[in-house]
Structure 1
Amino acid sequence: MANKKEIPFQGKTLRYTILGQGAPVVLVHGFAEDSDVWKYQRDILSAHYRLIIPDLPGAGASELTDQFSMELGADYIRQVLQQENIEQTILIGHSMGGYIALAFAEKYAGQLQAFGLFHSTAYADNDEKKTSRQRGIAFVEAHGSHEFLQQSIPNLFSPESRISMSGAIKGMIEQYRDFNPNTLVACQQAMMQRPDRTHVLTSFNKPVLFIIGKYDTAVPYEQALRQSHLPHISYIHLLEHSGHMGMWEETEKANTALLSFLADAGSTVTQ
């Protein structure tokens, strides 16, 4: 049974969910998502592990903090771990959640047994990406969250998935139609400002997971593959039919990759 919890942070109330028993694993959602994005992973992973699934500031049931950054997200995760008396964990981040995982690994490497980048990158935004985010901010400010998500969410899926998963994509758009526009703006600004963290990959001496979508336009295949050779110990999984949402597009393969990584990397995690 899911245990819903809350924690005071930066003068706001943030919320997270605990599921299952065993070695702790934190699942961090990405931009314009909340903890529900992991709905196809929760049951299978919680049968083996103690899952901690936060709603990041301004997403899901969590209030938006006055400021937002990847470092602040890392501090929030650390405070949750402290509240749960967890000394070490494995951290898996999707997209922006991966940026937070990298910030956590930079600040609190001793608390990580391993971490994973699920459709995410250690590279900073280039000028083209920053311009795209600036256009996104302007669109949200002019038209609101629902119209922004109608434009952006389908592009997260591969061409094949847009056809085969059209109903699920429409459902996702409707689920998040009232997403806080201030959160969308704050997150895009924070993502533009985040630094290159490839040095985290090269210096981290424990396992790092890379789940890569062949048709991912947000984290292109070539870039994702290039960074995957930087850590000392890399686990690399290519989802050949996925864009940026492999946990939905190829659920079985994604879950198998996660379970394999957690079994190998998490055998000595402190509970």
Structure 2
Amino acid sequence: MISVERKVVREEEEFKMEMKLLQSDKEKFRFLVKGTSAAELNTFRRIVVNHLPAMAVDTVEIQENSSALYDEIIAHRIGLVVLKTDKESYFVREKCKCKGAGCARCTLDLTLEAEGPCNVYAEQFKSKDPAVVPVYGKTLIVKLLENQRLRIVAHAILSTGKDHTKYSPGLVYYQGYPSIKIGNVKNAEDVKEVCPRKVFELDGKKLKIKNNEACILCNACVDASANEVEVKSSDKDFIVTIEPWGQLTPLEIVEGVVDVLHEQVDELSEEIKKLK
């Protein structure tokens, strides 16, 4: 019994996951994850890209267009406008009570009217919900010449990247945690300068690691030092980076991954029960 209990303890320690925040701002969210695998992280990445709901324009009613661009081109440009997402106030159409017909619970209208000469930007859209507006207001839609007009009603919905990449809320990528060993480096200054991420610093004439977590495993230092610097990546500890497009904040993306993962596990559990 004692040996079994110890084995359980060792297994629990082996699969214990630890996380450490490295960077957090509007453009990037980086954190260190210990005690995981590339397969698990790829599952999280696929959830963000394909299963995390975000708002985007689904259909466009072009009521008037006398610009130089065809209706289809303007509709395509509007479809790629990034919209801030209030996922608590809207439902994915498949889960809405309207059964996909479209209602205020799953669809939001944005209107735009402009007359030239002028540049038409995304910020000119008037949204019925002030919480859902273009993230990048200066996204150019079309240029209107004198007497040219544009009147549009755009219908935005909540959906996921598996339907179209415009619904994906961001980019997720990861790398193994870098392990750097410095040998007898004779050209320390050259190695320091060749590193694109400023990982190294000089202590007199000796090369030292300044910021290990900034390493991107490019091996430029390995080549410059004639293999006196050794760089390896871990297969258990990883640096994960999330770059949101703007629909959701990095924290909302992380929380959303957990929610979607729970939903998928529950769905799998229900399918397994049907097999009994």
Structure 3
Amino acid sequence: MIFGNPADSLAVVDTLKNSGEEGGGWILHHVMDSNYIDFDPFGKLYLPHIELFGIDISITKNVFFMWIIAIILIVLFYSLSKGYKQSLIPKGLTNFFEIIVLFVRDEIVKPTIGEGYNKFLPYLLTLFFFVLFGNLFGLIPYSTSITGNIAVTAALAGISFIVTQYSGIQKHGFVGYFKGLIPPGMPVVILPLMVVVEIIGLFTKPFSLCIRLFANMIAGHVVIFSLIGLIFILKTILVSPVAIGFVLFIDLLELLVALIQAYIFTILTSLYIGMAIHQEH
């Protein structure tokens, strides 16, 4: 569901009238995942319910839009690659995305990873564009922001964690990698404590990636719904100019947040990979 547009306003009105909720339960109704896509005021599209060996693997709203984003990215970059085969001088949309790709390569991946960055570039570019499109989809009518779901951000952070650890172990060996986590010259007395701290540190990095992206994306959506809800909770149109004005401002701010969060998620992942493969001894 789009946040901060007329379709959402109608959905909020309908929910408030029908549910009679005085609190914020209706906000959760709109920001959480569900088994249908809400096309208020036209109705709802219910998604297939699937169980395999007693395990619920139903297609939810977030899963559906993840597939949509993946298909868009595959088709988009396949068509852009064909453009390079036809002409060495990029034009139009190809030129626009080349600028972004070069920015990710030269300003994010290369400085943070250094030597050997090329083999990580495809993954980090995929990560950047997937997070960016996932963020921006929350601004499309009747869509949803998949990065506002902690399960999605946890999966992305988990994949980055696996890539980071695998890269470090591949470069230094299993023993060499974990040995390199401990600063040289560490006194034997505090060595056990440092081992525990470093192991915890390995898991706090992906945890911070997960929570940072989720919290930033969900916060803006909750604020927008709260501002719209003020009109109906206070039951007066006098607050509508102020509420709608703030909603439009936050909507514009969400565009900037979408770009910044994609940048932050990618640069931190790249930095963690660089730290894993270039340990200081």
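Read-outs throughout are calculated quantities, based only on the coordinates presented, and are distinct from any laboratory measurement. Bear in mind the structure is a predicted one, so any value in this text is a computation, not a measurement.
Thinking of 1, 2, 3, which structure, once Rg and Dmax of the Cα atoms in Å is computed, gives back 22.6, 69? Value 22.6, 69 for Rg and Dmax of the Cα atoms in Å corresponds to 3 out of 1, 2, 3.
Here helix-only ellipticity at 222 nm (-39500 (n - 2.57) for each DSSP H run of 4 or more, over all residues; to 500) has been calculated and equals -8000, so which of 1, 2, 3 was it run on? Here the read-out was taken from 2.
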